[in-house]
Structures are given as structure tokens and as C-alpha cells.
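Derivation of every value follows stated rules applied to the coordinates shown; laboratory data play no part. Only a predicted model underlies this, so the values are computations on that prediction, with no experimental measurement involved. Cβ atoms are built from the backbone, for glycine too; each structure is taken alone.
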Structure P
Amino acid sequence: MPMGTEDKKLKPGEAREQGPSLRDELLRDPTPPPSPLLEESYEFLGDEDISFENYTSPDVAQAEYEKLWSKVWQWACHVDHIPQPGDYFVYDIGDLSSLIVRTENGEIKAYFNSCMHRGTQLKQPGTCGFSKELRCPFHGWTWSLEGQLVDLPQAWDFPHVTAESHQLPEMPVDIWEGFVFINFDQDAKPLNEYLGVLPQHWEEWGLSQRYIETHVRKHLPCNWKAAAEAFIEAYHVRETHATGQLGDEVTTQYDVFGENISRFIHTRGLNSPLRSDPRTEDELLARISGRTLGEGDLTLPPGVRARDHYANHVQETMGERYGHDFSHLSESMTLDSIEYYLFPNAFFFPGLSLPMVYRFRPDPTSPDCSYFDLLFMRPRPSEGEAPPPPEVIELGIDESYSTAEGIGPLGRVYDQDTANLAAQTRGFKSSFKSGQTLGNYQEIRVRHLQQRVKTYLEA
């Protein structure tokens, strides 16, 4: 049958991979999945090409700083970064800089990181630490943690300055699941509205009950949008991370929830319906074990599915490690790659075995580069205090993820993605055609991201 003629009766966006749906697969699991995983939300968003200039143009990059990054909610740090009064954290995006502090009464506030005298940054870019007060290093103007001007050297020369007129301007700040969000737009709508379905879907998933175990920041050879887009589709998995052979696809569902949220769920430990020779359960177990916990020699009891056995193993192993009972989790919540994307640049995984959080930011020196923050979030110990946030492991453009402690076998996976992104960036500039062609379903989240960016740039 010629390519693309399988069913001309389907409208654009209606086509799906043959075989059971994700819902069908999850309902076969012994443990019922949480209701948010059974929801579906898809709408055809068009099929026109996406211009490569969206990724390569310095003018587009500058417009994004002015019209997008200055207007959107973005997570800046974690509450564990500023646990005590006087703790501060500087969050930078391009030329924009936010100074986040824990005040004397324990409140979290965010200020524009700029002195009200002559504009000097109060704290250096990308720093964090402790400070009893906010003192300008240039002339010594000083503010309390609450943003009140408390010391004006040689005040006799400034009769036109009062504590009220020159208090530090605040910017909107809020917390969701332990992450501190800021917005440079003082007229921004509340964070809870911006989050859409996230609070509802995550109500029982407890990201706030996790701590940062590993934090790696990688300098990527690609635009921030290209980087984010590489992680919001599973269409590349067969070629990039598997064997490249038909039948290595995974069952995946793609959803778009309103303006700012999209999601995919793709399964682990199941046969592809496209395989002419389905793998045995022993073969499936060998494929899924070892990736997360470093164990590849598990024995499958007779009559037990690999997916079910390995999920139970992960629950027991993680339970012993962190002092929690995870036996109530469904197989999907234990094993599957469940990824929520919060526009423009944050990704959250609620699953037990894939505990990642992603953040992508542009490199202000070039639209061809970006920064990727990769965090592993683990359950807080049932007894005692969780460890403080670790030092960030910084990786240059040419450094492998495999050199970063704590990444384990996933380092090879991220290196494969990075190689693709470098090749894609070069291809943007050498392509005969002017833009990328997207799939209607499997790459719907890429199109959603691009359309949201366009909305801000055209506002």
C-alpha cells in the first residue's frame, strides 16, 4: 500500500498507531491507574511547516526576551534552595534577573535584581547564598529582606528619596509543588490560573514530597525550543534510542490541555503491536530492567508479565531505599514515562522510576545554544531530613552526560539526544526547504509549543 493512503476517510489528526490504545493497555494492568492518566485531550492544530528561522534568527531570539520571557511564569528555584531567613537565589533569563529571598518571617519574595540608586545588580548572576540584608556593592545603599530601604549613605544629599519611594520593587512569586515560580510581568495573572490542569492532575502525586538528588546543567548546541521539542515526542525513540527496526515503537498518548500544558505517556515493558515476532516476557524484562536501577539479571516467575514483575521490583527496591511503601502505585505510575510540559520551558515527571524535572533556557550569546537543567527528584526520607540541594554539575557543549555522577545508564540516552540536536541545528542552515514538517499526532506538542510562542511574539 502506498505511503499515506492507509485510510483516506480519516480527517487530519485522527490517525493513530495500530493496536491497543494507551487506555486499553493501562486498564489491563493489575493496579488501576489514577484517573488523570485515563484522560485524553487532543485537537488538530494544523499541518503547515514550521520555519527554521524560529530557531536560528537573532531577531526572533531578541523578540522572545522582550515579549515572552518577560511575560511568562517560570520556575526559578526550589524551596530547598532558600530554606532559612536570609537565604537568597538569583534567577537569570537573558538580561532579566530576579533576586529571590526568604524574609525574616519565612515569606518568599522576589525582587528585580537592580539597585534603586544607579541600577547595579545587588547579587551576582547565577549565585545563591545567605545575606542578612540586601546591600549594593557600588555605593552601599541597603535594603532589608522585606525590601525596605534601611540605609542610605550620606542621606543629606538625597532629600528627594524616601524609604517608600525607593523600596525594592517586587515581582509576582508563587510556589507549586515545592518549586518557586516568578514572573517579570507585574500584571501577570495568578500562577494557579497559568498552571491549568496541573494542580488537579498532580493532587495526589506528591512532587512536593521529593528532594533534589542530582542536578546537571548542560550547555546544548541548539536553540532552546529545539531542545525542548526533542523531549516532547516519542517518535524519535525507535531510531535514536532503540534498534531502528519496525516493531520497537512504544504505545504513546499525546495530550494538549489548554494554553500552557501538554503531556505524553508512553509505556514500558509491553510489546509493540507492529512486531511480527512479539518478544517473550523474558526478553521484555531484560529490556526494561537495568535502565533505572542498574539491574539486568532479574528472573521472571512463571505466568507473570515482565511489566508487572518489574514494577513490583521497583516499588520494593525504592521503598527500601527511601523508607516508603510504594505498593499502592499503579504499574504505569511506577514504570511509564509520564511527562507534563508547562509552557514555555519546564517538564515534570510524576512517575517513580523516572523522577526527572527539566528546564530549558536560551543562551543569550547565541540562538544556536541553550542550557538544559536536569534534576532527579527522589522521595524524601520517611525519617530525618532530606539532604540539601547538591552542587550543580556543569557540562560544556562537548562533555558527555556519562561523566556526571548520578546520571547512570540514562547518560547514554541524553548523549544520543544531544548529538541529534547538534545535527539538527546544522541542518536548519543547510536545508533546501525552509521549515520542518510535523506529524499531526505524534508531534502535536511541538506545534503547540510553536503556536504558543507565536501568540506572545504577535501580541
Structure Q
Amino acid sequence: MPMQFCCQSGGNMLQWKQLHGIGDCMSKKRILPFPPMGWNSWDCYGAAVNEEQLLGNAAYMAKHLKKYGWEYIVCDIQWSEPNANGNDYTPFTELCMDEFSRLIPAENRFPSSSGGRGFRPIADKIHAMGLKFGIHIMRGIPRQAVHRNTKLWGTDKTAREIAQSYSVCPWNTDMYGVDSQKDGAQAYYDSLFSLYAEWGVDFVKVDDIANTEFLPDNPYSARAEIEMIRKALNNCGRDMVLSLSPGPAPISAAQHLSDHADMWRMTGDFWDRWDKLYAMFERCEAWYPYVGRGGYPDCDMLPLGRLCKNAPCCGDQNRYTNFTLDEQKTMLTLWSVFRSPLMLGGELRENDAQTNALLQNEEVIYVNQHGKNPHPVPIADVNFRLWTSQGENGETFFAVFNISDETHTVKLHTEVEGLADSTCIRDLWAQADIQKSAGAFGCTLPAHASGLYQIK
């Protein structure tokens, strides 16, 4: 397929000078007050999502979920690939690219992008619904741009002059890394985010960057590219959430991540299997000190509802989630008390009433959005995990998880501060007050089940 061109921003040298005149600001201008909530196309459409699917899920969110806080619609990977199919990546495939080495949407999948309009028409429609629009990108510069030595916007350097050809993603061949020491490197990233600002993008998920798997001994080898991206985002004139993938991000880089990103994956790809959910407790126990103090460690997407529409992945194609209802609640309870971003993965238009009831529980969502100081609490019973956090008005929340494969009863006394003096406990999933005996609380939970409560 011939190269496509999109020149709407190439001649705006005044803007470029303004961008570069801002200075060397590389850290965030603001702290994101709440974990982002939204939908990402990957779990149901893989690499092959199209315009109708994006807008259809946006319309559903606007009608059924927006009032509960869900607001981002994120187009995941390979939107520049005309022949994307399923969940696989085609090695060395031709991508749609403008004359300045920047990937643009494939017109056969996103027809409104024709004529150099990019994602702007889709973003405008999503914004008109009262929602926000996001995209996925891979770290670096397109391999085909380097091989053709195409131009860069805002500089006389070329793609080949800034590329780090040894810095490659082991699972996707589309890109080379960018060498931060080369003249033109920052200009390239500036040009990307200037283009995304023109498109009206509100959220950018950058992949192959929180953990660069091609260097096992140096998983954070893209530190300099993170800094260039943050600087470009700060200078682009539009506020965007910066999300970094994949995980696990090294905890040794926690401060750098907090300084530059709004959310970052602390795990590899998460799917609807109990072993993956069980393993998330350990990750949350390691990362909780960094929650909300600059950003949000990300437990990854929520595989709820209808998944894998185009191809099988970690299970059957076109399946409903493998999680039991108890496991779905446990996942949402852990994500909420930990304050992970909440990004839905299923085809929203096929949600059943049970799934929507989970996503429309305002009291559970409140814990995610407004909880403070989430942390695990030691508990003697090895069958359980216990977490607490505090609300904005001094409330105490606690979550109890049965991580075993059998039904068990747990009794709490002094483990949760304020429990002994409380008059009743509120069950946030049931949205009902529960009377309790003085000085203690007990509950019986089936295997893999949980409870989320507020002390009153």
C-alpha cells in the first residue's frame, strides 16, 4: 500500500517555535486527582478495532455508564495497519504514515480519517457525547520511516538520524527506539503530540516502554524516551493522560514513573483467570506506597463481559468472561480499594444486567475514586487478605478477600481501626447497612469471593 500523507500541521512553524520556547519542563504539570475510568478496545477487538466499534461502545458508555464516572474511550494498538486481523501482529507490515514519519489511522478501518483529518472526527463525536478519547502508540519511530529515511516535522533531521536500530520490541516489529542524544529526537516526539493535540486526544497509552523486554537485564531502558514523551506532552498545548505499558514496570523506577506518567502497568497482560487475579495481590502489596502520590500503578484492564470477538486469547474466541461472579467482584474490589485505573475490556454493547450492576455501583466506585492511603493489613488467617483505606470525609473502608479454594469464615476485631467503636457496617456491594456485634465483625465468603465495607 502506498504511503499516505497528512500535512495539516507541517507548516505551523510558529507553533513549533512556541513549543520549543517553553523550556526544559520534563515532569508533570499536575497530579491526576482520580484514577482514570474508561474502556479500551484490546480485550474484545485486539489489533483490529474499527471506527464503528469505537463509536458504538462510546454511545453505550454515554448512555449507561457515564454518570457513574466512566469517561475514556481508548483505541488500542495497530490503528495504522490496514490489514490488521485478530490479536496477532504481522511482521514488517506496511503502516499508514504521513510525510513527517508519523503514523496515521488506516482509512479502510477509520473512514472519517480520510483527507488528512486523522482521529479528529472520531474525537469530536466522542467529545460531543460528553466523553474523552484516547489512543495507543508504540514507543519509538516507525521502522519503515527509518528505512525510507523520511522527514521529521520541525527539524532538518531525518528518521534514520534519530533512530536506535538495536532498540526494538520483541513482540512487535513496527518501531525502532529513538536516541535521545541525537538532534531531532525531541522534535520528533514534539511533532507526535502536536498532531495528537490537533486530533483532540485526551489519553495516550504508550507501549513497549514501562518494560522494554528486549533487554531483560535493563527493563527500564527507555527512561530517556519517557522523559522526551513527557516533555512533548507538556509542550503540546493539550492536557492528556499518559499511560505506560506493558508491565511489570520495575519498582526501582517508581519515583521516575511517578514524576513522568499518570499511570503505569505494574503487571503483564491481565486476563480472566484466577491465577492471574491471585498474583495481583502480591503486586498490589508491593506498589501501594506509590498510589496517588504522583500517579497510579495500573492493574491492567478489566476483562468483563464479552471478550475476544476477533480471535482467541487466553481462552476461547467470542467468550463471556471466565471469571465467576464472585471473582468479578473480587477483581473490582481489589482494583477499587487499591485505586487502580479502571479500564473495561469487553464489548460494552453485549453487557448483561449483572455486568452493568457491577459497573454502576456508585459506592464501590467512590472507594476507587476518593479513597486515601490504601494499604494491606496483616491478618492471621492465611485464607484471607485484608485491605483498608480512608474516604475524603474520614470514612474507613475495608476489603476482605477469600483467596482460598474453599468457603471460609473470618472474624475481625482490632485489625481494622475504628471497628470496635462502630455502630454498624455498610456492605458497599449490597448497598445496605449491616448490624454487627460490639467490637467485632465476621463474614463467611465462598472461594475467591470478597466483601467491601464501610465503618459507620
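Rank structures P, Q by relative contact order in percent (Cα under 8 Å, 6 or more apart) and report only the one at the top, that is, the highest. When relative contact order in percent (Cα under 8 Å, 6 or more apart) is computed for each of P, Q, structure P gives the biggest number. Structures compared: P, Q; top value of mean count of other Cβ atoms within 10 Å over residues 211-218, i.e. the largest, recorded for P.
Once distance in nm of label points 7 Å out along Cα→Cβ at positions 139 and 355 is calculated for all of P, Q, which comes out largest? Spell out each step's value before the answer.
Numbers: P: 4.9; Q: 3.3.
Result for distance in nm of label points 7 Å out along Cα→Cβ at positions 139 and 355 over P, Q: largest is P.
Could you tell me which structure in P, Q was used to calculate helix-only ellipticity at 222 nm (-39500 (n - 2.57) for each DSSP H run of 4 or more, over all residues; to 500) as -8000? For helix-only ellipticity at 222 nm (-39500 (n - 2.57) for each DSSP H run of 4 or more, over all residues; to 500), the value -8000 is produced by structure Q.
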